[in-house]
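Have a look at these structures, which come just after this line.
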Structure I
Amino acid sequence: MTKFILAIDQGTTNSKVSLFDEHGALTREASHPIDIKYPQPGWVEQDPWALWHSVEQAAGVVLNSVASEAIVCMAVTNQRESVLLWDRRTGEPLGPCVTWQCRRSAPLCSQLRRQGFALLAYEHTGLTLDPMFSAGKARWLLDQIPDGRQRAENGEICLGTVDAWILWNLTGGKIHACDMTNASRTQLFNLHTLSWDDDLLTIFGLPLPMLPAVHLSSALYGYTAAAGAIPAGIPIGAMIGDSHGALFGHAGFQPGSIKATYGTGSSLMTPTTSLVFSRSGLSTSIAWGYEKAAYCLEGNIYATGAAVQWAAQLLQVEGPSAIAQLARRIDETGGVYFVPALTGLGAPHWKDDATGLLTGLRRSTLPAHVARAAIESIAYQIRDVFEAMQSDAGAPLNTLLADGGAAANDLLMQFEADILDVPVLRSCVSDVSALGAGYLAGLAVGLWSSLDEIAALPHPHDRFDPQMDADRRAALYDGWKQAVARTVFGCGQMNPERKKDEPQHYPKSMGDTAFGRGR
């Protein structure tokens, strides 16, 4: 009998459930959409129950096609940094799921920078003090609950990233745990000790009893309870953040591998041989936990697919596919650049108060120019992070591995190869994050025995080679850098108080010792 892995990918806009066989081949998948709410400018949240029920709905479709006894394990991958609180006794959410895009904790992060905590946070967690990460959002949620701190200290409240919430419901409320990749994105997890950090818990005002247990990504987390179409008794063998899962799904196990996931936002990630801290505005995280923690450098971009969605709203066309059709009508943007700082700028700039900029407009500018500028903005932002990563990684980055919904756009993939001047290999697997989680679960239950065995499996891809001449590449990228500079300059001018803050990443002047360099 063929053995299968059921992989849940709980994302920002939908939950997808995939069924992989023992060769890593996708045999069935289904997805269910999720609403996103914007209660105030810069605030982004979701209904925790909607997240869980979307998983149940997608799982029900897939499970109709396979006997439950053929499923050897389950895996979970998820949108990262999003956080929620729930009642430990009843399992009821205590507020919304505040998503990774939300900026409501920006005042707290700014306050902590002014108080001088930025360097400590960076040295302990590898992360800048930015509202994208979970800790500030969790503090905001706790502050909304009457007697919240006392209840949290008494162990009555659970804090969790989305993987922990899905696991809680899969196990019928028996297990409160997360994996170390998700923990590493909370800004509460110490990369040196691989445990929750007492200093940061104190700084953010979050009691330790509310936090989940932390495990390797590949581990036996427990067994399912019956929930809808999900049968009881299936071992849950892996949990991992979606970007980390994608790197694992590409079999990017060795330094020099670099992947970009093109989603609502984008993440570039490359593994490192040890704990390395960036000089170029990147984050340090845990790549995955298999037998031990593996480390990585990561650059997070806030708006890539979201930039195209915004352009579709601006131009009043039907979504990203219509933007792609518009963009194909012309060969270049005519000097138009779009810097999509719709919720600030992420890596390597880290300007949470930056706002978007559309520049280079003329009387001759057409909707097609704006559409193409939106698509090209994705590739430019990827290059910004790629160059920072090349500077920090210590290994040559000669090929970009690509995945995610926006990567389906051939125009984008070709322009990416052109502007980077390296080949882009786009995975033919529709959900590489789910595949990576599935690999880790299969390792946990003995379906595979080693990373070498995973690497030897088929990994089909489409290849895009650079075709642009060097002078044009340089001119286009110089125009982009000028547009970004105007955006960054503008945010500093509009918010002079920002200059008083601690810097959000630490350049070369800090010296080697401050960065630890793999303590």
Structure II
Amino acid sequence: MDLRDGRHPRRGPDVFTFMNVHAFPVGIRVAACMANILMAAACLSLSFAAEALPTPRPNIVFIMTDDQAFDAVTGGERFPSFQMPNLDRLARDGVRFRNAFVTTSLCSPSRATCLTGLYSHKTGVPSNDPGMDPAESMPLISEMLQEAGYTTAFIGKWHMAPTDKPRRGFDYWLSFEGQGVYDDPVLNLNGERFQAKGYITDILTDYAVKWIETRPADKPLALFLWHKAPHEVVKSAERHRSLYRDFDLTEPPSYRDSYLGKPEWLRRGLLFGLHAKEWNEARERPVPPGIGILTSFEKLKHFAPEYLRALTAVDESTGHILNVLDRTGRRDNSLILYTSDNGMNFFAHQSQIDKRTMWEESIRIPLVIQFPNLLGAGTAVDAMVINVDFAPTILKAAGISVPASMDGRPLQPLVSGRIPADWRKSFLYIYRKESYAPGIATMVGVRTDRFKLICYPEEKEGLGELFDLKADPHEMRNVINDPAYADVRTQMQQEMRRQAAEVDYKLPKDIFTKNPRFTNP
């Protein structure tokens, strides 16, 4: 049995009886539904940006995928035949953000950022290295929501610290250790482990749906449904394995990147490997100034259909969540946020399937948000938004004051279609080298609407990268030492300093002087 027939079988112990929650009588549920409808109608005449405390407070549903490329959606550039009808359904009732980015393209740091509204160097989770978890002194938005009267649940992949135990701020907890597995996972339900049966996306959805169904109608809920899929090594549900058999992935425009004029560590990693053992064994091997095609694209592209099949199950899951919100009368008064923890290179620059770099494919993410009582649904926004904005957006929707310490900004002012004059024009990107993958350098970069500067402060070579995204959208030509871009380089260095100061990130003193051809502004 699976979720497509509208039923939601329980896997493992009967997890809802311990709460002693029973369904409300039909009359009460109908009355609650009518109250929501009347409230929504009354709010239509109000400005969305009004600061008045929402009454009733909206429900919060935060859906996150793992490693979903920003264009792995309906009609995406790299996957034109792929369809996500339920995400499209959410977008018709909400807002699609077309320029959404992460500040660190990696699982654990991104998740900590989403829970705190802070850059990764502040959260206590700067990398995926073992033992990383937000410090007890670090407030999570789940705790703030609890204090404001929300009942909260976390269901899915946590991936911070090497344990699956329940975390603070959540009344209900269902998770697994580390990356988990796609089939028959061992889950931790409120502190007790059990062996589940079935496909991970279906199981998580099953529990999420039942949790929503059993919540009291008079209390706002906050659900964090964070999927494992489509993280590699990806595996689809059995029912989807006939999909996309004839899918033909087009070779990315950057696949034949020779890496001429780019940092040595990039070529070394591609030639000899990125992970600890292979990297250390090849540390002294010479690296050529450029590389050819290392693997035929035809031998790699078979990965794409299975990846899209796993996302198909996620899209079905999204449909089930929208349906249960409709059935329980909560949909109109809910903020529903759908995104990914990071992007996915998907063979850009021959990088196969990693995401830690600052290339566009890594740092861009899909983002669709349904706001409660939204006027002008179905719109698209081109303003630059980053994942530190998610926590402030959720808090503002819930009527909770956004702490001044947060690095992000609520996204509500953007939904009118007019971008405020003071909205960000650039952002800082940070990645800290991991013990697991020492072949990927520590990096700090800044991106504007046209240019991108990336520095590698720990690399002895010192060469950074500067890209003109308008002239070179696929980042094939490093112009950091091109005299024609000298002024741009100086301006981007100054912008990096400004952005770093704004988020209290300490740049190394020599970050712009290691390369003797750099001009330090």
Structure III
Amino acid sequence: MTLISGGYIIDGSGSPSFIGDLLFENEIILEIKKNGARTEKNHAIENSEEREIINAEGKIICPGFIDAHRHCDTAVFREGFGDLELKQGITTCVAGNCGMAPAPNTPETREQYENFLMPCLGPFPREKFSSHSEYVRLLQSAKLPLNIGFFAGMGALRVTAKGFDSSPYTKDEMKKARALLAEASFNGAFGLSIGLMYIPEFYSDADEIACLAKEIRGRGIIAAHMRHETNLLVSAVEEVIIIAKKAGIPLHISHFKAAGRGTWGRTLVRAIELIEKERAGGTDITVDFYPYDCGSSTLTQMIPPSYMSRGFEKAIAGLDKPDNIKWIRALLENGEDETARGWDNLSKTIGWDRTVISSAALTENQKYIGKTISEATAESGAEDEIAFTAKLLFSENGKIGIINRSMSQDDIDAIARLSYSSLISDSLYGDMKTPHPRLTGAFPRFLRDFAVKRKVLTTEECIRKMTSAPAARLGIKDKGLLSPGMRADILVFDPDKFRDESDYANPMKNASGLSLCFIGGKKALEEGQVLLHNAGRFEKRQ
């Protein structure tokens, strides 16, 4: 038995903290006692003799943090995975977001799709897998430093069923995609993630997506990276609501935001009004967000889908041809039918001067890391940003990561205050020299900035958004709360010392100040030092 004594217990429900004791044995929390409260006869806290006692006086005791949106699908198999996650208090995370997932795949699509996903997920593991069941078996056989679950990614389903083709599903292709989704659900997926801003998912309309999603009605949620997050945000929200209602599945909007300076203070208000009107009418909608004013993605996201519709490899291979660059320039500058179809032209809504290069593999391109596309274009001597982007993507086989300076802090605060919002990191695991600092610091940053520093929310509410809120949305019934019978995923820390250390200039500095982290009752971290790399387990929909 282990007794954590005298700390400020924040149970994850949002209720006020209290000074008390918590007792757990093996994986399960046995008892919580508020100091000064009378206990029943023979209570374990007062009568257990063989127990480790941890003095938590002056520290917070709370549930382990749940990150429902990390792109760690393949990173989980790499050496060193878990250190930066555990140091910021993450005990459970979910992969397969934004429609991006390494499974399923085929021998014909694996290499092409791996190249497409590389800036977000990094390389696939050496072990071969093609189905969700094989991927899950690989997870179950791995030494997991924290609990890992997954969504079925619509992009992976579509590529496996029909490649990068822009045409609608045929009857047989839809049947295959639904069978793949059913297999993911059978293997414990939390639902279906969709990434409508990315190819090839961009080519599917609401009816097609709803038809696919119906396969898991009653067995999970739709987690939606919407088609548009800038000036067409409201119509994008309308679209995912239509999809969820047609499919009869609860909707969760991923990394909810209003990006692009022209949207700040206005567009988000209208989007929230729409969501709350739907919620009042009985539609099951929640959202999540990350605590930064910059986003992160892949540079291919800025290339028009009508150009990319020829297939990823062929499209990238054609970026050195002047006629293709001229075609892309016309699409970006004139719009043609791209915006009408719902594509987010980030070169206009955010701008080349607010898009920073965060990864490049080739030595000759690494000098551009940390610079905006506009700055790098000027340095390279290219004709314009479009010509530079084409050359860069061609030379790197499409594998370039970016950071977008796109959001307003007031808008982020408004999302944080929503009762139905929860926190995520949206961390990418591509081979980036300067990744987004959310990779190493999102969770302690949220506490430090939103509760301690600016007092946007109470500490109790911040912790609820990192624990019981995501657990409830995912349907994880034994995590997210400190309560007898719950699994012993527990953090202990001094709120004045637990903090993020990373920023955009130094994004790989790990969080500091976490005193203790237990996963399933096992001490995985103590005083910032990781002790165990196998305390986690495969987490599936319950």
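Read-outs: derived from the displayed coordinates by stated rules, not from any lab. Everything numeric here is computed off the predicted structure, so don't read it as measured data. Cβ atoms are built from the backbone, for glycine too; each structure is taken alone.
Computing distance in nm of label points 7 Å out along Cα→Cβ at positions 211 and 459 across structures I, II, III gives 4.1 for structure II. Among candidates I, II, III, the computation of FRET efficiency 1/(1 + (r/R0)^6) of positions 67 and 347 (r between Cβ atoms, R0 = 30 Å, to 0.05) that gave 0.50 used structure III. A value of 1.00 for FRET efficiency 1/(1 + (r/R0)^6) of positions 59 and 163 (r between Cβ atoms, R0 = 35 Å, to 0.05), calculated from one of I, II, III, originates in structure I.
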